[in-house]
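Enquirer: In the part that follows, the structures are each spelled out as structure tokens.
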Structure P
Amino acid sequence: MPGTGNKFEEWERIVNAIKSCRKCRLAENRRNAVPGEGNLDAAVLFLGEAPGRMEDLEGRPFVGAAGRLLNRLLEGIGLRREDVFITNVVKCRPPNNRDPKEDEIEACRPFTEAIIRLVSPRIIVTLGNHAGKFLIEGYGGGRWRGITAEHGRIRKVRVKGIDVIVVPTYHPAAALYNPKLLPTIENDFKIVKSVLEKEKGSRGEQGLLKWLRGGSLERK
């Protein structure tokens, strides 16, 4: 996990705080909290909704079938899982994989903000309705009209002093239940790639790869 020493130390503090958190009902039945994982200097952060059964067992995000699809989607736009950072709006599994409730998302908000501030991504890809609403409505991106209307629409928000571009899309699990959604999600990922291509034009291909993978280039 790339990152400076200070970032590693701060990340460890965030992880320990999440693992000991009892601020909402989700802590009662969890096996493992799932803080997130990836490149602490990532240009792209993926924000999902909640851990599922496999994530709860392993303490890692997106390790089940939806995670395998996410990996394929990343590969489709030339990224590796280790290039990005992945977390969720709630860090513990809701019972029976139900949707996270508003008060649970709010209880986790300080952790989500701390992770975004630490990673300082250029782009956040929200996966699913709850993640999109959390980021768009919560940080000055305007009214959220639901994932069907909002997917693929580029917005800009400011999270704790960090200016980010938001690209909402469906949660990968949605395509597992409804395969007809897969081309839509793939097109949304192409939008993410197009935003990165703009950086490529100003930095050159090698400069972009260095930027994506935690290099020292100053981000514009």
Structure Q
Amino acid sequence: MLSIFDGIRDIRFISVLVRMLFACFCGTLIGLERSMKNRPAGFRTHILVCLGACIAALTGLYMLLGMSLPVDISRIGGQVVTGLGFIGAGTIIITKKLTIKGLTTAAGLWTTGVIGLAIGSGYVELGLVGTVLVLLAETLVFQWSGMIRTSPEYVVEIAYNNKEALDEVLRLCKDRRMSITNLRIHTLESSGADYAAEVSLRGNVKSEELISAVRLMKGIVSVVVL
């Protein structure tokens, strides 16, 4: 630990105040980066999460050291970490194209809360280093991830008259080395087909090329990209 922070590791009012200010500072830094990218949870949410976790840690320390109560302060931190999971889940959404968004924001909220716990418990330098690493992960690593080539993913809706037609379509996708990430069978009104299926695919085959091949199959009524 760094000796420059030794003066604020106790539970005096000035030490508590400085730690709460550090928590607000770290929450602001992480939250501003999210706000600049128009993410669901902005800097105010991150400030409150970091500050709330800090207060929880400080309360546990006060109950143990200031009031000499037989409390397990690790349980307070554990409850905070569990609660952060519910908050982060609110930022995760599934789009119409069956892609998941908000995971990075949810993970950032969770980490911000843990940073608040570290600062509240007196380990200020850990919280500051954690804040810097979170910002690096959300900025530099985000830019590097754009260099990684990923296979395109799309969803096709297939209307067909016999069950064997769907098996042929799935076999075609596998022959072209496409991954089937999801399959949902449903009904279509006024489509002239007995069955319908939504197939989520990932691979290097263009959707136009796949649709052209599927339309030539026997039993296929229609196929469109959603």
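Enquirer: To which of P, Q does the computed value 15.4 (mean count of other Cβ atoms within 10 Å over residues 37-44) belong?
Expert: Source structure: Q.
Enquirer: If you don't mind, another one. Compute relative contact order in percent (Cα under 8 Å, 6 or more apart) for each of P, Q and report the one that scores greatest.
Expert: Checked P, Q; max of relative contact order in percent (Cα under 8 Å, 6 or more apart) sits with P.
Enquirer: Next up: Where is FRET efficiency 1/(1 + (r/R0)^6) of positions 29 and 173 (r between Cβ atoms, R0 = 35 Å, to 0.05) largest, in which of P, Q?
Expert: Of structures P, Q, the maximum of FRET efficiency 1/(1 + (r/R0)^6) of positions 29 and 173 (r between Cβ atoms, R0 = 35 Å, to 0.05) occurs in P.
Enquirer: Consider the structures P, Q: one of them gives 1, 6, 12, 13, 11, 9, 7, 7, 7, 7, 6, 5, 4, 3, 2, 0 for P(r) over Cα pairs in 5 Å bins from 0, in percent as calculated from the coordinates. Say which.
Expert: Only one of P, Q returns 1, 6, 12, 13, 11, 9, 7, 7, 7, 7, 6, 5, 4, 3, 2, 0 for P(r) over Cα pairs in 5 Å bins from 0, in percent, namely Q.
Enquirer: Identify the structure, out of P, Q, from whose coordinates helix-only ellipticity at 222 nm (-39500 (n - 2.57) for each DSSP H run of 4 or more, over all residues; to 500) was calculated to give -14000.
Expert: Of the options listed, only P reproduces it.
Since every read-out is calculated from the coordinates, none of them should be taken as a lab result. Note that the structure is a prediction, hence the values are computed from the model and not measured. Cβ atoms are built from the backbone, for glycine too; each structure is taken alone.
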